[in-house]
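Pasting the structures here.
None of the figures in this text is laboratory data; all of them are computed from the coordinates on show. Keep in mind that this is a model prediction, so the values were computed, not measured. Cβ atoms are built from the backbone, for glycine too; each structure is taken alone.
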Structure I
Amino acid sequence: MTFPVMTNKIGVIVDSFQVGVKEGLLKAKQVGADGVQMYAVQGELDPAALTPAARKEWKAFIDGLGLDISALVGDLGGHGFQDSAQNQAKIDKSKRIMELGMELGTNIITTHIGIVPSDKNSRVYETMHTACVELARFANDMNAYFAIETGPETAAHLKLFLDGLGTKGVAVNFDPANMVMVTGDDPVQGVHILKDYIVHTHAKDGVKLGHVDPRDVYGDYGYEKSLDHEHIASMAESGPAFREVPLGDGAVDWPAYLSALQEISYGGYLTIEREVGTNPEGDINRAVQFLKGFRV
């Protein structure tokens, strides 16, 4: 295999610094990132709380740092779009996040939609399909992408779901570590399977230590366990089934993975995500340097 020479831009999820949005933006610039991804669900970048003037101020601040916005995070939690009783509110919120993204300069919103059921005839599958068809059309009409993060199901199963939506407005945020840690799917093969849908990627690494039920990580409608971000982070840091580790220390084969992205002509961002650890800034700086090593 030829050693890849990476040309992709390097991004950082601002929230991974755990210091607030503005300070996180400054730190992203300091570690040498080209762009940033930010959560836009609640808090400082909640669309419902941002006046037109505030939106312009955020855009000017980010532009002033010389940073792009690779994507916004629009993950609304709670089993994604599996519960029909909650879906209209979630769909409306997702549309507002997409509109905010366009105002700030990105047409990509990343999310989790819930685990895609294996049974295409199930009620949950139909509920998810209906919601995603509406979101795909909305995104497509504004030349945007509502990008599902990989991990809860295999790449092949996710592709079947996406193929049935009618447009590519619902696309893929490819996270190789999630695949390695949870389903055990091969990210290199996954890139080729999902090549027509990948619009954004997360640069994260991890190892699989034992069997894990994806429902214990991502939740599932009707499944007893109720999960939150803190619980998932705890699983990734010290749980028995998988471990998130600094970039380059895990089971993701980065030369092969980056080569696969080159082979499908992916020209988007590699956005660093660090959800665990006591020194996120140090880990992120190391991750930036690790990825820049492929530019030599």
Structure II
Amino acid sequence: MSRFPIGVIINSFRTDTVTAVRKAAEVGAQGFQVYATSGEMAPENMTAAKIAEFKKLVADNGLVISALCGDLGGGGFSFADRNPEKIEKSKRIIDLAKELDTNVVTTHIGVVPEDKNHDRYKVMQEACFELSRYADSIGAHFAIETGPETSAVLKEFLDSLGSTGVGVNLDPANLVMVTGDDPVGAVYNLKDYIVHTHAKDGKQIFYKDPEIVYGLKKDVIITEDSFLEVPLGEGSVKWPEYLNALEDIGYKGFLTIEREVGDDPEKDIRAAVEFLKKLG
């Protein structure tokens, strides 16, 4: 039995939504996360009838929704001219989350610059300030996914907002794959903000500027992948220490399995559930 509830990003199954929800129950998860940025799950397409139908599907399979994924891509909130539209879409996604009985929407906001005087720092800060206040007003959280910057840089950025309306979705694999940061240290650095986590594993092959990895800057010299996502337990994440740290800070939320690559994601997800239960 896992110390934490286990979730699955159902989009990882690469099948239709109804089948994916059933598969999440079949593999032994207690909940799941689902993308709500486009298609049938987008806020503009989720009528009251569809919301009721989806909630019934979730309940009938003995599950809960751990979070929605509201990642809108395109550099997150890095560009001032695009932010008004993205902020409004994000607000609608978190409204939908509340209607679906969860209070977490995970998202990528871009790469937080180490230099607070960088033009982009203020642009991202203003967008996140507005989102944090909106989330606070309805008892919810936008959760920034870790990886594009170190946990120390992210903590300083979050501290500047004066709110936990924008929190953290801690993805340990992104930290080891991109910045080379320590997930255990990240748990303690970000302890006041962690509201959701992804259970994913990986290895860094070589360091590449996160601004290149996340598409904010082009690299005309090095084009190959600088990291590799691997099944849980086969990468650089020190899982026993990482889970102990989460327990130590009093985290009680989900470990939500994400599998973005591989020929047989269902097999990998089943193995990941068993891996987490054994560690429990």
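Output the label of whichever structure in I, II has the greatest value of distance in nm of label points 7 Å out along Cα→Cβ at positions 183 and 263.
Greatest value across I, II: structure II.
For which of I, II does distance in nm of label points 7 Å out along Cα→Cβ at positions 167 and 271, calculated from the coordinates, equal 3.2?
Corresponding structure: II.
If you work out distance in nm of label points 7 Å out along Cα→Cβ at positions 31 and 135 for I, II, which one comes out largest?
The maximum falls on structure I.
Looking at structures I, II, which one was distance in nm of label points 7 Å out along Cα→Cβ at positions 15 and 207 calculated from, given that it came out as 2.8?
Among I, II, the structure yielding 2.8 for distance in nm of label points 7 Å out along Cα→Cβ at positions 15 and 207 is I.
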